[in-house]
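Trainee: For reference, the structures are reproduced in the following blocks.
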Structure P
Amino acid sequence: MKKTFLLLFLSSFCFSQTVKDEYYDKFTNPNPNNKFSNYLKENLHQDLLKNIAYPEKSKKIILSFQVNKENIPYRIDINSFRNNELNKSLKKLFKEFSLNNFATKLDTRKKYSLQIISNNGTHNTINCSTVPLEISFPNSKSCDDLDFYDDINYCINKNIRNHFYNSINYNLADSLLTKEEKIILDFKVLIDKNGKLKVTELKTPEIFKKNILEITEKYDTVFVPYMISNKPTNYSYYIKQEFEKGKKPTSNLELDYDFDNIFKPNSTNELANYFKENLTEEDITNANLNRVNDRLKLYFELDVTGKPFKVSTNSRSELLEKKIISLFKKYNLSKSIFKNTHPVNKYYTPIIKYENGSNKVVTNSIMGYSRIPIFPNCKNSLNATMGKNCYNRTIREFFVKKFNAKLASSLGLSPGRKRIFVQFKIDKEGKVTDVKCRAPHPKLKEESIRIIKKLTKASPAIFGDKPAKIGFTLPVTFNVE
């Protein structure tokens, strides 16, 4: 064992349920000589196939996408975030490749994924799926009116979490003999292949176990199960609640901020009138909104001269997004009201809102804003992007400086790539809290937690004009040779 190299990446935390490599071999007929493979061989620079970093426990590069009601792909993602140039090229080429070549009837309620590149042990090969893998979330009657993949997942997830939140007898905690301030209910439920809800992992005080099992049994909804290329598959949801004796936990399903009351969206302000004059009825009608995803929002930053940049939307239509961004850049922002103009703010406003069964133009009368935590050394950042980069760099450099590099080499770990994931939150006072870690050795876990707990206090994140607690994950990758 010679050396240990540390590579660090920082991102916000999220869960995802991955699809196994063998599903692509079984259901998508990958072929190095099909239409998509030949198209990429002709148009993708071959140097990009060198030194590909694959996801953990995988030797495939996967491209996933969804389609809007115009049958145009959006949310095009690649499963490996470290191959920036490759990912950028693949996304561009995929957008220019006709979906009709796949001979698959596409559905807004499904997510699709394609094997693009595979590794046979010695080299990387363009070996694309002939047909996409089709994925659909569990569904039930209460969410069956929704037309989009992500919205169905949100709706089902929310219904399940609300069921437990409203049904658990939190007063059971009163009989627990513990000096701990917090009671933690940590469990996993799954919708099985038959559409039945079950508890599979239950990490709670003993007194709550029977209660949670009974609640699960009483949940009489029958689901359409999670489907992978029409094959029913188990799908899991992780539920964690923390609360103190005598108190019910705060639901994390809804944001605890009244954004509308603060930023006052309506259809009669200057910005709304400008978009009503310049968007067509077809634009507004075809905004792909519904009761769950009820707003098409626009986001932007301001440079030192007050001009907007990094303008984006959450639109499911790239054409509509481009039109809205183009119009916004021509708008005179001096007509808008900004309640707070901190240079690290990121601003937002709805543009189109779904209300009472139809879409209409609605924008904020006061420009909405949010802000990430700011460490003292980042206070001179000139915009949100600089602030975010400084935040990430501060944590990265602090971790590298404080981490005991000799430790990883002395633990007898097997050669190869290892990963540490440190989860933490920065609370409403800017202090690091709730630090947790997943690591290949207990001493690495202990060391990582020790370091993150020593981070300098920051100015807290801001959401809806109020300080907010916000969570992050620090992924650490190192090679043991």
Structure Q
Amino acid sequence: MWDEFQWDDSMWDDFSLIEEEFTDNDSTLDEDESKSAEIFSGRVPHNASDPESADSLIASQLAKMSVADREKVYMDVHGIPDDCIAETPELIDNSLLRLQREINILPDKKAYSIAERINPKYAQDRDFRLAFLRCEKFDCHKAALRLVRHFHMKLDLFGQDKLTKDITQDDLDMDDMECLYISNGRFLNAYDKAGRVINVVVQVPKTYRTDTCLRKAFYNFMTVCRDVEKQRRGFVAVSIHQDEIKGGSSDNADLIWKLPKLNEGVPLCLSAIHLCYTDKAWEGLLAVIKTALSKPNQVRCRVHRGSILECFEELRGHGIDPSCIPVNNKGEITDLVKDRKRIEQQRRNERLKYPTPSSIAVPFCEDVLLGKGTPFQIHHGNKKLQQFVADRFKKYERAQKGAKKAVAHEIVEAVRSNGGLFLKQDGNRWVPVTDDVALLKVGALFRYLRLKSGKK
């Protein structure tokens, strides 16, 4: 969880003074900003798939920009480094106070209000709020809007029970986890020339429900944005679309319409988005992406058409080294095994950092599953437990009666120190068992080995 942030009386005194610095114009909301709760609502507009309409929309946004703003966009899109804001204690303290004022005057913050009522420490956490301020370059109004949208989005995707907790893999269902493991949408351990982390999305044959893809993407965003430097610099997106469109066009359009909107509620700034495609059949759906982007992000969109190699060569001119993108010239993901290990390590770290969940949908490979039959015996965590028991069998046999429990407890701790849990099935969920039940499981394996060795 993010570090706790609470208000004291002296800070409220400062806040009242800062309030006087604002004019009515500071709190004026435009039409888009006033609809903070409408992130995923509404259908795809009938003209969203029209390439000419999308390009006209972007041209209109560019025409409204000042020369300085257009130059900034050009630098961001081409990976030209930009200095980050110097974060002084005074800037941070004043910005946190102003952020609260901006939250207070937003008209639609139902999900945020629920979160604050359930767990005020979470909703007011200092580092959590700083992430949104960094994302918006300490523009307190925009940060407040993004933070409120974040809770509405989280409520839509995960429900009220998970509204005030950090989302981990244990919060994902079976489809979410399957979608996560195909590795087609993720943040790479790679950066462009401006030091911004690269997010890559690759079209894959299997299609998933829109809500599944959004939960998986939300999890990825919120995992990577815990890094302060990433909060400061933001990210660049590379979306790769191949020859054949998989799934129904309406399903694709629904996902493509909603996925860009995810960025409006996470504390990570999009600096540029590159759409790479090889076939004209994709032009309509790519127009939907461009239309779905927020106004500031529409002008940061660049389209590259051609073979994978041709598109990658154009990316090089935008500050992105193609060699870091794990996709071959056929559009195939090349590091699935390596990325699976990354995801597993990520889950292991989450298990060691966060409290044990009351139940989970998909067991971890390091978990020990209680039950009978081949599926339990061949599970990786069960086989690993058997090896732990075999390695300590002689020590267990030599131990006095009172010391045998200590050996069993040592094995239970070995499983848990690697991120594993002892789980029993409860309907379609898995529930952690008590220490006593875990010790009984270990003891039963020692007795089995004794019988197998011919000892009584």
Structure R
Amino acid sequence: MREFRYIELAGKLRTDILSGYLKPGQFLLPEKELCQVYDISRNSLRQALELLTNEGLLVKMVGRGTMVNKELDISRHGNTVINIVCPQHSSYVLKALPILIDMFKEHYPNVEFRQFATAASYEEFLQDLANFGVNADIVIMSNHDMQRLPLDKFLTLEDIVPEQTIVTDKLLQVFSHSSVPYAIPLTYSPVFLACNPLLFASNSLELPQSNWSWEQFVEAAKAMTRDSNGDGLNDIYGFGLSSSIYRWPVLARKHSYQMRQEPSGMLNTEGLQELLDILQSLIYREGVSPILAVNDWELLAQLFDEGRLGMFLTTTLTTSMTNASFPVTVIPLPTGPQAYQGNLAISNGMMIPKTSSNAKLAKQFAQFTLRIDYQRRMASEAKFLSIYSQVNEEVWTERERNVLGMTETSSEPFYFMNEMLPNPLLEQILEQEMNKFWAGIESSGEFIDRMTSILHNALAQDVAMSEISP
């Protein structure tokens, strides 16, 4: 209700003062300008200023205006704390979040940050924190994590506005529900093929150009795979293949298989067996990919950074793009004659729980992620893609942007997994049921038959449950 707008304004000004954004001795804007900035009546503004004056935060200076109390002892009020829930093993949290926090503290010096890592579901973790008296103010998660969250427990963020046009509307859509935004996009990345050019050169291989074939890709991977120390075991591999459902479907698409959900709700399996046979052959017959690391993307990233992988299917969000030993280079994905256009992408976003103790400050922190100066530092120092095209053009080379499909001449659509598989049940069953296949103890045909049966029963059960639900 508008008659209580002064309480809302007082809360915002109180946060600005206690966070250090408004400093002791600093004058506020004149009343007329404050009314315009905050779209509030003069009467409500004066009520807000009076409330903060009575709290000792403001001082009315006759003939000069309203000033933050020079004698204000911030320590008496305690530091303002932002509690951030972060996913474990997140490159964004490790490399980009510290930059964001440092820049924010330059403007809000009295704000302290506490981080809580979670590998469990966010819903359970948020409740566990609340049981210990800690309310999360910020939640950082991937686009696929958001699909599993109860959105009614989070604030809508339509009032947080980007400074520039975002690279694609899909980045906004993937963090929205019914066109209402529940998260701010932080960064994104298509899945791409990173390589170690030194391993290519040492094996007399040229870096691939835009149209290299699957046969050339396999031959290059075989040429780089070797036993470098003579102990009878390969310790250098041509390719690092990840079993993650957010990785291998890109190779599938570039070969001949288009992952999608059929109108019936089932998974499209046309061409899937041929593709899986090829992937399994790369691991077990050709031996060009380390078997143990297939189910462990962290180990794959470590092996790549150590110079033990010639090529690595990855994203900027999981791979260090700066390496002291070799220049990490982005190369094109191999394509077959029946390849499908388009790439798979992942993204990180920022949400604010409704139970936040500092929702206003949390929104200011979220707004800060959209500042172009932060996006520049994130891209140049942490080597992540910016959500702004202008920044990517400044930081990433034309060749890199071309290979990633980010220039006009190479523009290629990218898809998020929830576009390919709108029903998360398909994604969940694929992740759970492919372990035997990746372990090499189940053929592609056996896996597809078993997975199809499981999926059919699960969908039938879902329909039955929906019919008896009130």
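Trainee: Once distance in nm of label points 7 Å out along Cα→Cβ at positions 93 and 357 is calculated for every structure in P, Q, R, which label goes with the largest value?
Mentor: The structure with the largest value is P.
Trainee: A value of -11500 was computed for helix-only ellipticity at 222 nm (-39500 (n - 2.57) for each DSSP H run of 4 or more, over all residues; to 500); which of P, Q, R is the source structure?
Mentor: R
Trainee: Given 35, 20, 18 as the derived value for semi-axes √(5λ) of the Cα gyration tensor in Å, for residues 205-388 alone, which of the supplied structures P, Q, R does it correspond to?
Mentor: Only one of P, Q, R returns 35, 20, 18 for semi-axes √(5λ) of the Cα gyration tensor in Å, for residues 205-388 alone, namely Q.
Trainee: For structures P, Q, R, calculate distance in nm of label points 7 Å out along Cα→Cβ at positions 181 and 197 and state which one comes out highest.
Mentor: For this comparison of distance in nm of label points 7 Å out along Cα→Cβ at positions 181 and 197, the top structure is R.
FYI, it's all coordinate maths here, none of it is from the lab. Just so you know, these numbers come straight off a predicted model, no measurement behind them. Cβ atoms are built from the backbone, for glycine too; each structure is taken alone.
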